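Asks: Several structures are given next for inspection.
Quick note: the coordinates plus some simple rules give every number you see, no bench work behind them. Quick caveat: nothing in here was measured; it's all calculated off a predicted structure. Cβ atoms are built from the backbone, for glycine too; each structure is taken alone.
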Structure P
Amino acid sequence: MNWITEEFINENINYIELIEALKLAFREDAIQCPPKLAYNYKSEISDDDNTLLFMPAWDNQKYFGVKLITATPNNNKLNIPYLNGLYMLFNAENGMPLMTMDAKLITNMRTAATSVLASNFLAKKDASKVLIMGNGSLSPFYIKAYASKPTVKNVYLWGRNFEKSKQVIASLDTNDFVKGEAIEDFSNLIKDVDIISCITSSYVPLIHKEHLSSGQHLDLAGSYTEEMQEVSTEVVAECSVYTDNFNITLEHAGELVKAIKENKIEMSDILGDLKFLCKNDTSKRKSPEENTLFKCTGMAIEDLVIANLINTKHKNKD
């Protein structure tokens, strides 16, 4: 069994290729992934719940994979990553393990790629300005992923710690056609951007109805529990809403759970999932003035797609 290094993954996986592979996987509907299993547990050093996620997927042909990933809130105080884990890819014919890799890296990459994939169907075709809210470990991946969109010219990064945002921007080498900029206050900029991507762990809405203008796309990928919330329920009600997975996301995404409980939207107002978005190459946006919202909490199909890409690259490296 091979251990695949982060260096190999970073050197061999690009976002344009990964986004296309994800699109085809959702379109072909061949990969099966049961609902993720989540278990909470405690530690001696924190009163917060830690979470273990178990996420399997298989294609009923050649491969199946399993991701074990932990979410540990107290890690923010220890200056170590919030998410940690392992991914294992197996041969489906004989059950033998083929390779193991860091789950954190591939999770960050496929999460960013999935957000951009949804934006390809929901944002305006000429979307050129992206505001990323949240400067944690996901932020460099989101900047690079959105920079891969041909129309994007400006990517702005906001976080509660402005100095950290500046450090993230300074650490990146985006192409010459995309300008990255750290901002200290998003309130004066937010109405002018085409895409707003939220990747925070906020429990209090950061974006309210008065922040929005017409024709924007909201990409929400931060919250993953009923208690967490990045935008107000009024914002949700203002948008045409899509999700990655009807089975799980509607139960765990705070923005949607609360909007439904408050009667701001109904279950029938969720217009589609990733399978629907990817069924063909046509835009699912109804008009230039429409506000769209995509909410994702992550699916094991995405992990298997990137693992298959890595496996193919590794087999062909010689």
Structure Q
Amino acid sequence: MKKVFVLLSSVVLLGLVLTACGPQGTPAAPAVVTVVVTQGSPTLAQTPVATVDPTTLVQPGKLEICSDMPYPPMEFYDNNGNPEGSDVEIGNEIAARLGLQPVWINTVFDTIIEALKSPKCDLTLTDMNITADRNKQISFIKYFQAGQSLLAAKGNPKNITSMMDLCGQSVAVESGTTESDYLNGTGDYATTGGVTQDCTKAGKPAPNIVIAQKDSDALQQLQAGKVVAYFADSPVTAYYVVLHPDQFQLVGQVVGFAPVGIGLSCGSAADCTSAPLTPLGQAVETALKSMMADGTYQKILDKWQLSSAAVTLP
């Protein structure tokens, strides 16, 4: 599936991502949490760039990474059931530069923070927007940026051109996401009331928000014609348009442009917002900085047509 994506028009997808920031044929995420061990990708670092205390890891010698799959092009399964995507390559490279073996744990997004804190993994790498509510619970290292956009069936039969066009209509999102908060008026959108309150204030019926446990299930709601739109991060909706131009099209404007972070435990701090990175977090940040310095980070994003979503670390 990766080969199909890369060979498609980079100009089309890059334009979509610049604005903003599994598919059929891609194996869907298993119904239960699974662990997949992958080999680290080639690295320019000859020796580990930072030392990690093995007692701080879930398993010594391994970097266990929680990720919600599928969410392409950042993380999904190839036709052989192996994880791939930009996040997967970034995570594998970080592990390699720390002298660790990457282990990918497919985790339901709505419970991924709890999985990190339990701990079932050492970090999260899953295109998670950095929000105030989440930052109270875990620490973040910014590594990406993205907006959110709507996907409709080809031809846009319900003429969805803005968020207000969702009033009285059904829209599908994944549980626990920023998109769900944006529609419901929860999380960081609690003070605004989200699209639901906007519709109510305008004297219109609230949207019928269909919550799916996995993002692939939300997309299937649109494919089955049960909703008028699917709401997700812009690189994801752009991916589906390029992959299935005969099925989908982007509608409306990009909203909620936000940084995306690698999630890490902040230790015993009651509020992670201002807590310093743990030693493991510092090591991960060092590895990411080294990737940025030698160009590996940018090459990964370029490969997945996500170059405009790149960020820099101070």
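Asks: Taking mean count of other Cβ atoms within 10 Å over residues 89-96 for each of P, Q, which is largest?
Replies: Q
Asks: Supply the structure label, taken from P, Q, corresponding to semi-axes √(5λ) of the Cα gyration tensor in Å with the calculated value 29, 22, 22.
Replies: The read-out was computed on structure P.
Asks: One of P, Q was used to compute volume of the Cα convex hull per residue in Å³, for residues 81-128 alone, and the answer was 114. Which one was it?
Replies: Considering all the candidates, the number was obtained from P.
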